[in-house]
Structure P
Amino acid sequence: MSYSVDRRRDLLIDLADVVHEHLDELSRLNVHDYAVPVSFAVNAVLLERFLRHFAGYADKPHGASTPVAESVDINLIEREPYGVVGVITPWNGSLVVIGSCVAPALAAGNAVVLKPSEFAPFAALRFGELCLAAGLPAGLVNVVPAGPEGGEALVRHPGIRKIHFTGGTATARKVIQAAADNLTPVVAELGGKSANIVFDDADVDAAAQRSAFQGPLIQSGQSCACASRVLVHESIYDAFLERFVSIIESATVGDPFDPGVVFGPVISQSALDRILGTIEEAITQRAGELALGGKRIGGELAGGYYLEPTVFTGVDNRSALAQTETFGPVVAVMKFDDEAEALRIANDTVYGLNAFVQTTDLARAHRVARQLQAGSVWINQLSDMSPQSPYGGYKQSGFGRTGALEGLYEFLQVKNIRIGMS
């Protein structure tokens, strides 16, 4: 069943209103999902923002009429919904992905089958209940919690006309292979090994603060936006490193339900073991010098999956530590001596999701941003997703976009209608 554009708009606004009433509840469910500190409540807020933003796009799919060479025919270009689309969310940041994918899919006129991670289903399931509470017709948004077998069944189903996947590159390859049977198109928002370039003219205190919170402290490093490679100009390297380490050491660690806590545990024992293995490998291979952390946190927190924020310095960018996504609170710090070297190191990776630049030179900021091989470049700020901005990766960080008009177009297919007038 199709719905008029004004009906779609009103349903999304109603859903945003209901979500707004349950922001605290959704934030707490996010904590239950993957132990992200409740102070990081922006995930639930972003869900509401995406719903309101794309409600305004429901009647603006931007069709066109263009002239045809040597003809007076009417040449229409229209955009139509796919029908039923599948959205596969990761265990981290599921509410953001729901907002950035489900909202434009509904605005475009599609129905959605949403498969949350089996490790973090609570917020997504509650979102499904809120859809019904807001008056969305049953079957318009379907939340199907399942493991890998359920994900594969969704991708292979012939009734699913497009897939939006957010997660790791290894799983993305499996999704794309499964989708190939029916030639189902896939949008993939994947991981990264983002570079954060700190130039010699940067405000050292501000740059260190941003680097700490965009690095090991952002969701305990469990974020595709984590700036896990910090490139620092040699002239300010020592001053920056001292401030950077001090800020990380002063971060409040503890119960993620405590509003004062900024650093919580990682999601599971297997994640903890994997990250500790990465640290041990880096030490064994002498990839860099361990300057901070590297161990499981004991004491009162020994019963949880708490890991010390970890900093390696003097890291070789060719090492596994610098080239492989850790997905944990581990960062590699390295020196550079000029702009060209900074760009070479930053772009020397198979990933290209985010890049960060710390500088007070506006000309340099523009110049460097245009040479960085990344889908998003953040200058003198943390990553700050917004519905008005397209988000996605270069290279093995994926393809396709969420947010803005580009995000809406991912859920619309183009049709050409030509009317003969001769």
Structure Q
Amino acid sequence: MWCLLVLLCAHGIAFSAGFTTPNPDSRPHKKTRNPECFMNVSEIIRYHGYPSEEYEVTTKDGYILAVFRIPAGRNSRNTGQKPVVFLQHALLADATHWISNLPNNSLGFLLADAGYDVWMGNSRGNTWSLKHKILKPSQKEFWQFSFDEMGKYDIPAELYFIMNKTGQKEVYYVGHSEGSTAGFIAFSTYPELAQRVKMFSALGPATTCSYATSILIKITSLPDPLLRLVFGCKGIAHQIGFLKGPVTQLCASLDKLCGHILCYIAGGDIKNLNTSRIDTYVGHSPAGTSVQNIIHWQQLRRAGRFQAYDYGSKENMKKYNQSAPPAYPIEKISTPIAVWSGGEDKFADPKDMAKLLPRISNLIYHEHFPSWGHLDFIWGLDATEKMYLKMIELMAKY
């Protein structure tokens, strides 16, 4: 995304220059970047005055995931046991997405202040989860995973770890985009785990992307072999160290231009983004994933169904005992599920949402925001008023 951001910014600046006369007073001034651009998750939490803890969780297949915790609110004196909520981020994202805005507009901080014990996961292969018991990121074997493994290994390992650590028997689950995808897989695969989830909040959930219109979907809509030829067989879209400084400075100085680019990629209106925080957003995104994960998303787009990874008929027979990959049985999930969707979402299009909603057996709530894009769920200026407070209200009932 950084490369795309830089290219689009360059085109935008060149295009604008062709129609305007340079004016010294109108040239972008170098603005001071937000300090969170260069902080890790724990540092951001502490910077805003909240307590922070950090843990490593090992999955059954050997991946070591970083999990971050906000055990209490900023001014909380309650040291007793609190209800646990787990937040799982989207594709190419990380735990910072829940705490990128100021505390009154960041779900992670709002939940902590509302009396919840907040835990934030990181998918295998992102910035904070690049460890394995045996494998190294330099090996292609490390990257042989998709959101299938995130749902079947990452989410169960993290949730059981949290329950053991806190002594809680149940948790709340919040997933944004691919975080919801992993939740649907985990809870349909392991009914016993689903029974321990009080409520599942799905924000812009993606289970098919047949109607997705984002340029990122179009760029990667190549046949599987060609995708591997172009992007390789390892990781993709990770942060590039030497670009972080220039890109964050660019988006601090040209915040509105960068904001327009984010909306072009994900949908929505720049008026609903805090442009003074854009440098913080791009300072931690993209956080990376595997090429195989991107291929899995493209398989869903072509198949039009929510299914496991397609290895080809021969390998599918070995892995699934059938020639075609099995569909995930969402209908079997008994967990109470609340869904929020956006009308301008370029990843979770309303037409894809219309295919998902009837499959949810225990849908307790659905709200659709016509003007929202894919990023409004985590960074929207009106997200607190429109969604977060309602979510907290619903959680209190379950």
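As an exercise: FRET efficiency 1/(1 + (r/R0)^6) of positions 133 and 285 (r between Cβ atoms, R0 = 25 Å, to 0.05), calculated from one structure in P, Q, equals 0.00. Which structure is it?
Values: P: 0.00; Q: 0.35.
Comparing all candidates, it corresponds to P.
Out of P, Q, choose the structure whose coordinates give distance in nm of label points 7 Å out along Cα→Cβ at positions 77 and 277 equal to 4.9 when calculated. Walk me through the numbers on the way to the answer.
On the way: P: 4.9; Q: 3.0.
Comparing all candidates, it corresponds to P.
Assign the value 18.4, calculated as mean count of other Cβ atoms within 10 Å over residues 69-76, to the correct structure from P, Q.
Numbers: P: 10.8; Q: 18.4.
Considering all the candidates, the number was obtained from Q.
Sorting P, Q by distance in nm of label points 7 Å out along Cα→Cβ at positions 181 and 261 from high to low puts P first, with the largest value.
When Rg and Dmax of the Cα atoms in Å is calculated, the result is 22.6, 84; to which of the structures P, Q does this value belong? The value was obtained from structure P.
With mean count of other Cβ atoms within 10 Å over residues 229-236 derived from the coordinates and found to be 16.0, which of P, Q does the value describe? That value comes from structure Q. Largest in distance in nm of label points 7 Å out along Cα→Cβ at positions 101 and 381 among the labelled structures P, Q is structure P.
We did not get these values from a lab; they are worked out from the coordinates using the rules stated. If you're wondering where the values come from, they're calculated on a predicted model, not measured in any experiment. Cβ atoms are built from the backbone, for glycine too; each structure is taken alone.
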